[in-house]
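Please treat every number below as a calculation from the coordinates, not as lab data. From a predicted model like this one, the values you see are computed outputs, not experimental measurements. Cβ atoms are built from the backbone, for glycine too; each structure is taken alone.
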Structure P
Amino acid sequence: MGYTAGMLHHRFIDQARKQADKIAIRDKSTGNDLSYSRALVASLILARRFRKLERGRIGIMLPTSAGGALAVAASLLAGLTPVMINYSTGAAKNCRYAQKQCDFKVIITARALLEKTGCEELPDMVFIEDILASLGGYEKALAFIKSKLPGSLLKRLSGTADLERPAVILFTSGSEKEPKVVQLSHRNILSNIDSFSRMMDIYEMDRLLAVLPYFHVFGLTINLWTPLCLGMTAIAYANPLEFKTVAKIIKDEKPQLLVGTPLFLEGYARQSEAGDFSSVELTVSGADKCPEALRNLYREKHGLEIFEGYGTTETSPVISVNPRNNNKPGSIGVAIPGTEIKIINIDTGEDCESGETGKILVKGDGVMQGYLNDVEESHLRIKSGWYDTGDLGYLDEDGFLWHKGRLKRFVKIGGEMISLVMVEETLNSVTPEEVDCCAVELPDAKRGSRIVGVTNKPINQQEVSKKLAAELPNLALPKKYVVVEEFPYMGSGKADFRTLTRIVQRQEEAK
């Protein structure tokens, strides 16, 4: 598959040349609008500073904002690989983990973010506001002159044009165990942008809502690099959980493309009025299963269809998505161009027939080269170019992929494999809409494992158990129900199962 322009930052340079005065980032947190030409100059200024601070890799812990986007672009212009740090779940711990795993010291961050997350100041933190406040006239003039150089020369100054060079280091969500270190190349991310954009026909779109965190691959590829590579205006806001504010931004700023997780999309729709999303031409949901109730909410309130997709950090991220002219609600779509999907039997490794559930394997330009400094795990997950997602699903007769849950979220009880996702979905269907449900596995002396139903509000357990018994096999029925008022979520909007299980365990032990 060919690419029309070199590296990610080369595409950004091309767009800055082509439409210098166009707004690249409308930062709704700060009220600043940044044109493409100003964004390029600012990135070049930061790149010069970053070169003096680090070699090889540099940590970035910044929210979805103009500053965050510029820091990532500047890293590449400086020949550095940005290491994106998750500040939503234990920021200081994640900083240290990233430094240890990736061998770098400097972390570019902001004081306001530390304050908001309650993160302590660490020795190697450099604050972006200090850099900006200390800029001299010479630096600004130099970057301005540089930005006017011929595009080909400017690209050469940022290093060799090698698509296999690392473009970013990200960490898997860690919702089930310690995060793994994923290194994605320019080829990985560019192939994903090109394939997704072509398949979903977004080239004519001009404005995109950017609220997903950049430390999550979904936010980095779709909310940061897609608009910069395609010359769109990204309407950025730092906190996707401020549903009311984001709903107002959608109404006022009129984005055409709305991409989010089910948790975020539901929050925005509930805080909106009919007509508020009239500018939206395409709504894509990913990172978690899209509930039917959410589809209906968008249909009824805004006349919009949600197109569900599927991806992983290791695949840059998009693997499949429902085509705009052929949406099959409930499925996670068909493979994007240049990506192959196959389903193999869990026990035998043989290819599954159409409709037969097995492990989802993926091959294509979006698949990472491997986990950083972890040959063993890389070898386990990638064989002959095929990446084992750890998810279960099947392909139907039309080639649409249906997700059946994570292999790790299956429990063996009485010799049977029980899907916690299936228990959750059934639990959600028999409880009131305002009740969030989850199923967790706890150890059991007799059976090895037992299933506990977790809700955020009290429920009529007798009534719910009766309804579940009509839908689920006896082995899959939760043996107990507990209430956890605040479900822990990852920065991406996914439930944090590891933390939730720990909370339930602690509650049980305290009794």
Structure Q
Amino acid sequence: MNFQLLDWAVLLVYLGISVFIGIRAKKYVENMEGYFIAGRRVKVALGSATLIATEIGIVTFMYFGELGYVTGFSCFILGIIGFFGYFVIGKTGFIVSALRRLKVITIPEYYELRYGKPVRILGGILLFLGGVLNMGVFLKMDGLFLTETMGLGQGVLAIVMTVMLLVVVSYTILGGMFSVVITDFLQFVILSFGMLVATLFVLLHVNLTEIASVVTSQLGDSGVDPTVNPRFGWTFLFWMLIGSIAISALNQPAVSKSFASESPEVGRKVFLYTGITLAGRYMIPMFWGVAALAMFGADLNPTLAMPRLLGTVVPSGFLGLMVAGMIAASMSTYSAYMLAWSSVATRDIIAPVLKNELSEKTTIAISRTISGLIGIFILFFGLIYELPATVFQFISITGAMYAAGAFGCIAFGLYWRKANVVGAYASLGFGSFAPIAFLILNQLKESLPGSMLFMTDVNISGFLSFFLAAAGMIVGSLLTQKSHPPIQLNQES
């Protein structure tokens, strides 16, 4: 076992403090806005720290580490693209500032304002399903990371996943966004220090010259050029470029931090300052994956290579601190995601179909119940489901399942006066078609005719989702302007 007594002490003390703070935050939950968006009181520094913590968890380290191991330096382009997406939003306030001015709590609330209640319900269903599927692999990746770095063995994977889930659910369900924001700042500090320490120990064992040499010999040009890498290519890069803006602006767990800000201007700055650090946060775990290739060779399970490297090179004491930092990151991610998807299910699917309006107390109670059910789902889904592609590509395609249609509805709704309800339905339907088709057809790949195999290419399906969503909005709206006049909002700018 890699974990020693000192490591366990560091880890348990940290987890105890985090859960205590999260549960104590319950007393600050005065109402629904307090539970879902921290009463819209978050300032720039705290908002940036909590968004950074939300956007990188153990699963992020795992899929970026896996990409580094199988693609070399070519995956570093994703850090640049991700930075570009956040930078554009942070400088312009694209989408997020307008939504903050409208004082919505969830993305589908805008659908009702602009297109009507039925669109809100459909959009809420797609957002919830895509979001929960997106989370489906989180817990398994976390369990694999912990069992590998701590040296516990794969036999206790289910136990580790269950314990991890119970810790996160306990303080998320009780404290809501106040728990998330308060604990995220602490987790941001621990995470940053843990990443620095781990990187230093990696460099002590594998030097940069050796890493570059191994990438060249093992992967050739595909290890440095993403356009020739078989896992990437131009279609992938175009998809990521569009998706970096769309998903960054419309990912409910991330954009909820903008909604929680004290003003639209603060919400914009939160994205800008988060984006400045994004390239480095992506590239560090990618670098660990490349270093694992140099240290162990290309014969390991790609998913396990990076955590095995960290478990090997980081000494006792520092290992406990690093794992605490990684768990801190995951706690931020889980809590934000569970809160986001449960709020969508409660406010945008359940509440709109009921005759009587839900009280704030009932809304919070239902949201807490759904958070627990989401936790149970991701536990069993992670243990059963076999991924059709790399973890990163699975997360990207399930993200496109809701983000493509949402981008069509909201971007066009905010900035194109002719967007109407027919275009919204077409955008949501066409945007989700390619990702859903990929997830289904990939399971039937062996029996498909050659003419349909292109739909089992995750990069083509991802790119098509955004293209079809935009086309659906434009064509659907233009053809039905007279029969379905667009609804205009005075709050828009």
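Quick check: 19.0 is what I get for mean count of other Cβ atoms within 10 Å over residues 108-115, calculated from one of P, Q. Which structure matches? This figure was derived from P. A value of 30 was derived for relative contact order in percent (Cα under 8 Å, 6 or more apart); which structure in P, Q was it taken from? Only structure Q yields this read-out.
Using FRET efficiency 1/(1 + (r/R0)^6) of positions 148 and 460 (r between Cβ atoms, R0 = 30 Å, to 0.05) as the calculated read-out, with 0.00 as its value, let me know the right label among P, Q. The partial results should precede the final answer.
Working: P: 0.00; Q: 0.35.
It must be structure P, since only it matches.
When distance in nm of label points 7 Å out along Cα→Cβ at positions 300 and 484 is calculated for each of structures P, Q, structure Q gives the greatest result.
For distance in nm of label points 7 Å out along Cα→Cβ at positions 124 and 308, the highest value in the series P, Q is held by structure Q. Here Rg/Rh (Cα atoms, Kirkwood Rh), for residues 268-427 alone was calculated and came to 1.01; which of the structures P, Q was it taken from? Going through each structure in turn, the value belongs to P. In this comparison of P, Q, the computed figure -25000 for helix-only ellipticity at 222 nm (-39500 (n - 2.57) for each DSSP H run of 4 or more, over all residues; to 500) is attributed to Q. Structures P, Q were shown, and distance in nm of label points 7 Å out along Cα→Cβ at positions 60 and 420 at 3.2 was computed from P.
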